[in-house]
1. Compute percent of Cα pairs over 25 Å apart for each of 1, 2 and report the one that scores greatest.
2. Which of 1, 2 yields 0.40 for FRET efficiency 1/(1 + (r/R0)^6) of positions 249 and 281 (r between Cβ atoms, R0 = 41 Å, to 0.05), as computed?
3. Once relative contact order in percent (Cα under 8 Å, 6 or more apart) is calculated for every structure in 1, 2, which label goes with the largest value?
4. Quick check for you: by mean count of other Cβ atoms within 10 Å over residues 89-96, which of 1, 2 is greatest?
5. Comparing mean count of other Cβ atoms within 10 Å over residues 41-48 across 1, 2, which structure shows the greatest value?
6. So helix-only ellipticity at 222 nm (-39500 (n - 2.57) for each DSSP H run of 4 or more, over all residues; to 500), computed for just one structure, reads -1000; which one of 1, 2 is that?
7. Work out the source of 3.3 here, i.e. which of 1, 2 gives that when distance in nm of label points 7 Å out along Cα→Cβ at positions 73 and 265 is computed.
Structure 1
Amino acid sequence: MLSNDMIFEETLTPFIARHSMNGLPILKIQSPSCEAAISLHGGQLIQFKPSGHQDVIWLSKKAIFSQGKAIRGGVPVCWPWFGPVSTPSHGFARISTWQLLDHEENGLATTIRLKLSASRETHAIWPHDFSAVLTFTLGETLYIELEMINTGDSPWQWSGALHSYFNIAEATETWITGAGTSYIDNLQNDLPCETSEALIINQPIDRIYSAPDETIAIHDQGNQRIIHVSNKGHNSAIIWNPWKDLSRSMGDMSDDGYETMVCVESTRYGKDLASGVLLMPGKKSTLSTLVSVTAEK
């Protein structure tokens, strides 16, 4: 749940207002169809609550809002790489300041677009030219699309993820279907594994599912709902829950935080920088996720 510590700054439209938290700019959306919030730091959705529903996106109660720090929860943008294959881990997009490109709204949905471009700061980390646009369409459903364009003269590779944290009533009463049966277990030194279709959350989970369905279902029994996560542009799905010990060791997560969250991520996985998607000059790639909620029958 989003903190009440935000400071109002200005109204942009009847549905969109600019706030700040610890000096970081936040766009707050309140419309007939949903309540949501996006941090320009990281280009990160930090709240999504469709009208008549509980929060769909989980945000840590101890999330740190500070320049140079990743925000724990929401939907971090891991790009131009995923994981610890380079520094910083998960890339620089989630700790960079994105610019508001444009916005529009109607009675059904609010659309907000953010942009991140190559700069002196990004060149110091990754020596390539790019333009990245994040599109958020917020209504009864949530749609996030990351579009990457190679604006330079030479090809480069990318990997990444829309690292979605989902709010659930109780982890041990939640199961996941549609992820597939083949995965790489990061907790067992990247061991290839096979499993049954349904994933029960009752232990630490850090898995790369290599052949997921286009739509993965989170059966949130405690909230009597199913969260449907439909991904495109991906080659895998990451499912993660830190469980007890890791939660207790993380400074930006409460000891019991693992009980009410699970990550199901639209992921373009690469084991190293050279294994990412090759993007030629002038070409673009997209990675997206569509989230909807239905009642559990």
Structure 2
Amino acid sequence: MRIYDTDPATLQALRGSNIELTVGILNANLQQIAASQANADSWVQTNIRSYGDVRFRNIIIGNEVSPIRPETSQYVPFLLPAMRNIRAAINAAGLGQIKVTTAVETEVLDPATNFPPSKGEFRAEVKPFLDPIVAFLVDTGAPLFTNVYPFFAYMNNMAQISFNYAFLQPNSGIIADGVYYDNLYYALLDTMNAALEKSTARMFAPAQNGPRKPPPEQGGGETGASTDGGTDATASIENARIYNNNLIRVVKNGTPRRPNKPIETYIFGMFDENEKPGPEIEKHFGLFYANGQQKYPIDFS
């Protein structure tokens, strides 16, 4: 499971469940965590150490913080210091197996180099921000989470993207640089993988420090499809069922750029967010309605 904040009631419910949990620190809390090691130590003690019978897997510091997003750009100076402080606090608590990372959106990729996937590169204005974060992840062996939404890519470009390619259905696929891609999810992940490899090369020049590998499990993160947007028939329960069940099948295999390596992926989300402000389509990504009723069968096996 992935939750965006350390909600005490949720953590209490997961005690002894053996469910691996990825927890987040909200963007609004980054400045406080970055301000001092003592603040980070206190956060770990309250939200992690106090729940010793919860299986914590990752701590995601912030969500989609980026200098190109007006709503999150104010948090850019605090993200990496917060990540470092939480990492130090986790190590001091003897919990070094928990990975400390962050989550980015695919908009950090340069649209001029997004095809073929091997050409993937970060936007010029993002590199000074993300390159040091990538270096931190390489040094600590942590993954980078990427929120990947073929659903939105398809909705925004139906003229050029086929439904089957976006929804992981059987199709003829495409050949890119001699590599075969049969779904948009893989293509988006490998574009990010290529960008991360270039970032690692910039931060760890072989002549200075020896070759370094990019962060592991690149491309992990959240994905999903809306079941009701009120604007397009594509946002339907049936199409969400198709996408999410197909997703479970393909993430076991890894991408063409990183084959045979399962992709750590979180389906967004468990419940509809019926009280969420903004576009109607954003409120209906749940596997369950807000009242807890399941919308459609899904097989996680």
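1. 2
2. Values: 1: 0.40; 2: 0.95.
Only one of 1, 2 returns 0.40 for FRET efficiency 1/(1 + (r/R0)^6) of positions 249 and 281 (r between Cβ atoms, R0 = 41 Å, to 0.05), namely 1.
3. That would be structure 1.
4. Top value of mean count of other Cβ atoms within 10 Å over residues 89-96, among 1, 2, belongs to structure 1.
5. 1
6. Corresponding structure: 1.
7. Going through each structure in turn, the value belongs to 2.
No lab work stands behind these numbers, since they all come straight from the coordinates. Note that the structure is a prediction, hence the values are computed from the model and not measured. Cβ atoms are built from the backbone, for glycine too; each structure is taken alone.
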